[in-house]
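Every number in this text was worked out from the coordinates using simple rules, so none of it is lab data. Note that the structure is a prediction, hence the values are computed from the model and not measured. Cβ atoms are built from the backbone, for glycine too; each structure is taken alone.
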Structure I
């Protein structure tokens with residue numbers, strides 16, 4: 001029951017609030033500042049994580065209520081120090097399915113280098129296409145294909161050292177911009193603004209407005225995308241006290257989510273949009 005409540009809170013309290021920041025910035029329809037472009041991309045990065053992992057936690061929690069045990073689907077992917085590690089932590093069930101039913105039947109990496117690269121190309125082409133009938137998804141898959149080939153030959157932790165986490169998040173955030181965009185042109189234009197090309201300066205009023213008004217939920221999203229919950233349970237509270245804290249937190253979150261659900265408009269999970277009219281062209 002606790003996992004279901006936590007998943008519901010991820011979706012209703014965090015994802016459904018941050019989506020307003022991400023959507024309003026992405027759909028601004030005008031040049032925005034570098035800071036605003038990055039804020040929108042980071043907001044979407046948090047939104048998609050809490051939306052996807054919230055859905056998974058709710059499904060896992062409901063399964064346990066009815067006697068079914070499902071494996072965890074997200075394992076704090078944003079703490080990863082390489083793209084390879086990121087895909088071991090992100091959407092584990094999807095990655096496992098492509099590994100077991102596509103990659104391994106193609107003989108995986110037990111083949112020549114050229115054949116292995118082709119196998120990886122097939123897997124990531126299908127991964128991109130699986131998400132929807134839009135070129136942006138295929139290019140998104142190709143981006144990860146190239147990064148994984150690169151990491152096969154380069155030790156990221158050795159090469160980037162303490163900046164390996166920055167390297168990983170940089171590509172993940174750019175990937176989510178591509179993932180969110182309606183077309184390649186839209187994605188390229190938005191990424192251009194992130195790096196100052198076609199942008200409206202470094203910081204504008206839009207950036208200040210959304211950063212100030214969303215500062216609490218953005219900070220909460222950043223903190224909860226890390227294992228801080230696990231760290232607190234092991235290092236701050238005793239097991240008995242933590243059970244009380246966990247129970248009271250769950251009750252509070254459940255009441256908050258009920259209030260927000262009653263008083264808010266309809267916000268479907270992101271996955272519901274993949275095969276809708278937006279990507280049907």
Structure II
């Protein structure tokens with residue numbers, strides 16, 4: 001992890017941009033975090049619009065997380081923002097856009113072509129980022145995942161043992177195969193659904209929620225379109241993370257967190273989840 005910039009926001013949050021190989025990202029750490037008082041971490045997912053476009057929303061979420069005592073991190077997704085273009089992904093996105101604009105059905109093949117390669121490439125990058133961030137002495141875990149491409153959140157919740165809770169935003173562009181992975185998810189879930197989301201198949205979202213294998217899962221539906229998520233929904237998600245991440249990590253927890261990456265690194269790339 002190579003830090004490329006650093007600034008202190010007006011609420012004391014330290015914002016540091018970084019690169020990890022070819023992957024750019026941002027880490028936000030609350031002012032009170034230190035090696036003697038490490039804080040939990042929330043991974044901030046986002047859509048494939050690029051970090052520069054998403055920055056205002058991401059920094060707002062990160063500052064909200066910091067106010068609750070959490071660090072936050074995000075990365076640029078493959079084929080997005082300043083990363084090299086990904087022609088196959090661009091074609092899949094264009095095909096999907098044409099179908100939606102023409103009012104034509106979106107086929108399973110279109111969804112698979114867009115989402116599955118993205119999940120296969122992005123999830124290991126998120127895990128590498130988690131390895132690097134968790135090596136920081138002021139970051140102590142546990143870890144939550146919030147928002148972004150829902151299929152990436154599902155895969156991470158299945159394969160990444162350091163993630164202990166997740167907030168997911170319901171959307172319809174979820175390949176059928178991901179429903180099988182959803183049945184393997186066991187961490188507590190808080191799922192947000194915009195009831196009138198113009199780009200979302202509501203029934204598909206409800207079916208996916210039903211498929212999740214978590215014993216603790218809650219669905220929070222609000223009236224309104226895709227961008228009409230009320231402030232109360234964000235507050236409820238923050239309370240969910242406070243409940244599941246705000247615990248005192250004893251010496252054994254800290255030691256297990258530090259040793260965990262080496263224990264599963266060799267096996268994680270062999271997971272047959274596609």
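Using helix-only ellipticity at 222 nm (-39500 (n - 2.57) for each DSSP H run of 4 or more, over all residues; to 500) as the calculated read-out, with -14000 as its value, let me know the right label among I, II. Clearly, the read-out refers to II. Taking distance in nm of label points 7 Å out along Cα→Cβ at positions 1 and 145 as the criterion, the top structure among I, II is I, with the largest value. Given a computed value of 15 for relative contact order in percent (Cα under 8 Å, 6 or more apart), which structure among I, II does it belong to? Source structure: II. Using Kirkwood radius over Cα pairs in Å, for residues 25-160 alone as the calculated read-out, with 16.0 as its value, let me know the right label among I, II. That value comes from structure II. Here the criterion is distance in nm of label points 7 Å out along Cα→Cβ at positions 169 and 201, and among I, II the highest value is seen for I. When FRET efficiency 1/(1 + (r/R0)^6) of positions 97 and 113 (r between Cβ atoms, R0 = 30 Å, to 0.05) is computed across structures I, II, the figure 1.00 traces back to II.
Computing log10 I(q)/I(0) by the Debye sum over Cα atoms at q = 0.08, 0.11 Å⁻¹ across structures I, II gives -0.38, -0.72 for structure I.
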